[in-house]
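Below you'll find the structures, each written out as structure tokens.
Every read-out reported here was derived from the displayed coordinates using simple, explicitly stated rules and does not represent laboratory data. All values reported here derive from a predicted model rather than from experimental measurement. Cβ atoms are built from the backbone, for glycine too; each structure is taken alone.
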Structure I
Amino acid sequence: MANGNSTILTSEQEEMLRKPIDEHISGIQQRIDSLRTEGTNQVISIQKRIERIKRERSYTKEEKERLLAAARVELGSAKAVETKNEREVSQLIKEAVAYLKEHYDREYYQPVLQSCEREKVLAQEKYHKHVTELERQHQETLATLSEHKEIKEEKYVYKNRLFDVKMELEKNLQQIKDRRHAAYIYRYHLIDLLRMSKFTFLETQAQKLENYKYTFNRREFLLRNGLYIVIILIFIMLCIITPIVKNMPLLTYNNVLNILQQASPRIFLALGVAGLILLTGTDLSIGRMVGMGMTTATIIMHKGVNTGAVFGHVFDFTGIPVPMRVVLALLACICLCTFFTSIAGFFTAKFKMHPFISTMANMLMIFGIVTYATKGVSFGAIEGDIPKMIIPKINDFPTIILWAVAAIAVIWFIWNKTTFGKYLYAVGGNAEAAAVSGISVFRVKMGAFILAGILYGFGSWLECARMVGSGSAAYGQGWDMDAIAACVVGGVSFTGGIGRISGVVVGVLIFTALTYSLTILGIDTNLQFVFEGIIILSAVTLDCLKYVRKK
């Protein structure tokens, strides 16, 4: 007994409770190990030997084939033994797991859990008692002091003592938490030995849930998800208010599809700039890229001869088959956007120019060139059949959403499964360390800008199809801020090397849904900018807090 209380277990008592379980499972484990010695263990050992022989370069081809042939014969024999003992091993494992299910919780874990709960209560009582005593001593000391300096010093000492007591409480609570967690996961340690690291789906989920609860920190959770929680609450309020004000529901199937349709081209833009933010950069030219891409795509896919001129020349693509014009428009958008992002990328990577400057220069050049070339006019509509070719509706389902899903899948693969993706995170996290380890920082930065250009081109091409043309130099104004804001809200940190694709997608959906909801409610566009600004400020503040806490 600890502290004279029978409900609190000492470590020796805890071991005594667990001893019968350990002895029973150990007996079964020994029988399983003896059955695996000539079977499963041999199979694993021989398979490793075969892999070593295959990698070994000192052997001649004939020697390697001879050794592999001999090893495969041994492997066949070992597998035969494994198969022969498999049924008995499975039965023993089933018996051990059934025993744990019957005895572990009742005879060991529940007593430990009750002990921990009681110990937690006593720790809290001890803390409050100590605080009360310190307060009494502090007041008595203050009563004997008269000088301001002495009173100030006493208050400082008192504050430090309170801090020490609080730290002692947190230490004790953490030890209790560790003890309970260790008791919980010990069952899975035993199962791990029995099954050789194989768990059922429910066992895996139970361990994940336990580990989440064990590592959960309320402050960290709020720093990571507080903004999402607030935005969800705002959206719920909008869903409640809209039927009252507008006499129509907000969260309908058609509205959800409309939000996803509007978000789809923007996802391409956000995915592009996310890679740059990952490198502690940004891109102020996204909106102008969209205007340039929309104008280019509209000119190529225009219905009939173009009504407007480019540098005084009127283009006529009517002699080219429509499918070829669609492909040509896509290639033109990608090439133009990639050309300009490559310029910004070169100056950023080669001369270490801040992306804010290089992309701002891009923004001014693109807008100036496109406006001068087109005199700022809109080029009207594209061929009516083109949207049906690019983004047809299947049973009222807009397939433009599938384009966005495909982009998300591709960029997720690049970020998480390729060498370039690993280098992207490495350079974003610490460019100097990445360079020392042999990574070409120049190539990684150029690659990120080129990838962004490809995505911008694709996004503007899709937007042209969605809007059935109407391309002009002014189109896309403000989209750069929306894309950057979506990344920030989605958790892509401006400190570099931190961010996930899922966060980017969530950020785009949040802003699109919020804008759509406020528009339905009839909120003025200028006020919508205020809402977006508050969200961005909150997101960056939380990001800064996380960075400071990490440092």
Structure II
Amino acid sequence: MQKNEKDWWRKSVVYQIYPQSFNDSNNDGVGDIPGIIEKLDYLKTLGVDVIWLSPIYDSPQEDNGYDIRNYRQVFEKYGTIEDLEHLIAEVHKRDMKVILDLVVNHTSDEHPWFIESKKGKNNSYRDYYIWKDGKANGQSPNNWGSIFSGSAWEYDVNTEQYYLHLFAVKQPDLNWENEKVRENIYDMMHYWLGKGIDGFRMDVINFISKDQRFPDGEIKDGALYGDSGPYFVNGPRIHEYLQEMNQKVISHYDVMTVGEMPGASTEDARIYTNPESKELNMIFTFEHMSLDQKGDDKWDLEPLNLIDLKENFEKWQVGLHGIGWNSLYWNNHDQPRVVSRFGDNTGYREKSAKMLAICLHMMQGTPYIYQGEEIGMTNVQFDDLSDYRDIELFNMYEEKQSISWSHDKIMEAIYAKGRDNARTPMQWNEEKNAGFSQADPWIKVNSNYQEINAEKALADADSIFHFYRRLIQLRKELDIITEGDFQLLLRDDSQIFAYKRRYNNQDLIVLCNFSSEKQDLSKDITERIVDAEKIISNEDVSKPDQLSSYEAAVYLVSDGE
């Protein structure tokens, strides 16, 4: 893989901000852009290089900003264009970069394009969206289901056609087959890049090309709708569209791009992220995020099998090495808190959070830290369903009740997998509302904020925060972390995740105990590390032949085998 001076994102660590929940500067209960500016020195202290902002655009907020009404305006509760320009300048002043969310699979139904599109079949904007006649019996054009539950089609009485919405009813899908749609999107991207942003995270970007036959999908056991994934995930013109976007926009700037791509395989990713393809720098994969569920239903819980997790990471590390590039993440705005999910948020919260951090950050790729991850924020359990805010969650509740799931079973799934786990306000200190706002927040604060907050973490040299700082610094100091190859060790061990990185006559041995039980190390491992330098660990006193509860350690071996 050819590298050049523009590949700054290879050594970078990205921090994701969910603006609504990060910091409220004007005490209206909603986070905002001036609030982000207030906390830039905190992020500089952490050591991150890039800040990714979840959508800040004008929006009715049906799906927390992923339903955009105006691509060139800022949501009024977040601030103004001038506030955003100020943020970009302040980020750059601190030698950091900022990327925006690019949400172009769909818009809000309040977007002017869709308002025009609904007016009639002959309207010049009609073809900006995907409109279809119903079947002869009056049913929807096909049996596709929305990702947010229910049908993916909504009937419009005025024009007697259906429009496609893969997500909420208020999020109609754009028609990328229309060249004018693409031109408008590229113009909008130029607009923001002209403001000085440093790239884009592209929301469900591999959904933009649909199979124009729009066939029915296979109805799997227990499903209410057909499996539509084969007809819009990595669709027939996706590479054409991404190459066109790169040629017309991305290639003209020194920026980074990451595509959110549910359903993309390693083979897909090798194409998307190969520099010769001229598409994207990296993608978000989701395979490791579905290992604690049964089948395709994220709400149908199943315990994590560590061997499956190890083999999945191995597949991506080996599959993209020397060709493309990986993104590395445990958390984001759509995922529950990892310390509650794959760690232990009761007896070993700090230790297991550090273990999970080591496990991820010693791999090849660009790590992403989601706000609060660096202080070990946990999942939340609201007793009252009305305290939640996520549209996906409420739609799921209705759908699961219709197939006889009990209230308790649904709530258990929400506690484990609900997206609001990631969206409770950032916990800054022990003060009212965790220092997020003086007003009642748009969603309740996690009740554990007096124990878990940034102020306490900053003051404690042994905190999760300072542990993340050390991991970020190691990535900048050791080329083996960004350049080395990957070899899975102890493949069949159900409790230890161990792997080796190899580069320029050096080995990096990474050992992570995913359990609360002590684990003995094999003679083969102890012989590899006996004379090695331990560069980071979450255990003060280690035994050479054993890992304690949730212990993780990294050893650097020069002139290894």
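A value of 0.75 was computed for FRET efficiency 1/(1 + (r/R0)^6) of positions 70 and 286 (r between Cβ atoms, R0 = 35 Å, to 0.05); which of I, II is the source structure? Each step should come with its number before you reach the end.
Working: I: 0.05; II: 0.75.
Source structure for this number: II.
Consider the structures I, II: one of them gives 0.00 for FRET efficiency 1/(1 + (r/R0)^6) of positions 254 and 398 (r between Cβ atoms, R0 = 25 Å, to 0.05) as calculated from the coordinates. Say which.
Values: I: 1.00; II: 0.00.
The value was obtained from structure II.
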Calculated from one of I, II, percent of Cα pairs over 34 Å apart, for residues 86-405 alone reads 62, and the structure in question is I
With Rg/Rh (Cα atoms, Kirkwood Rh), for residues 102-205 alone computed for every candidate in I, II, 1.30 is reproduced by structure I
Candidates I, II; helix-only ellipticity at 222 nm (-39500 (n - 2.57) for each DSSP H run of 4 or more, over all residues; to 500) computed = -8000; producing structure is II
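Who wins on relative contact order in percent (Cα under 8 Å, 6 or more apart) among I, II, i.e. which is largest? Spell out each step's value before the answer.
Numbers: I: 18; II: 13.
By relative contact order in percent (Cα under 8 Å, 6 or more apart), the leading structure of I, II is I.
With Cα Rg over 2.2 N^0.38 Å as the yardstick, tell me which of I, II scores highest. Walk me through the intermediate numbers first.
Working: I: 1.36; II: 0.96.
Biggest value here belongs to I.
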Distance in nm of label points 7 Å out along Cα→Cβ at positions 262 and 470, calculated, reads 1.3; among I, II the input was structure I
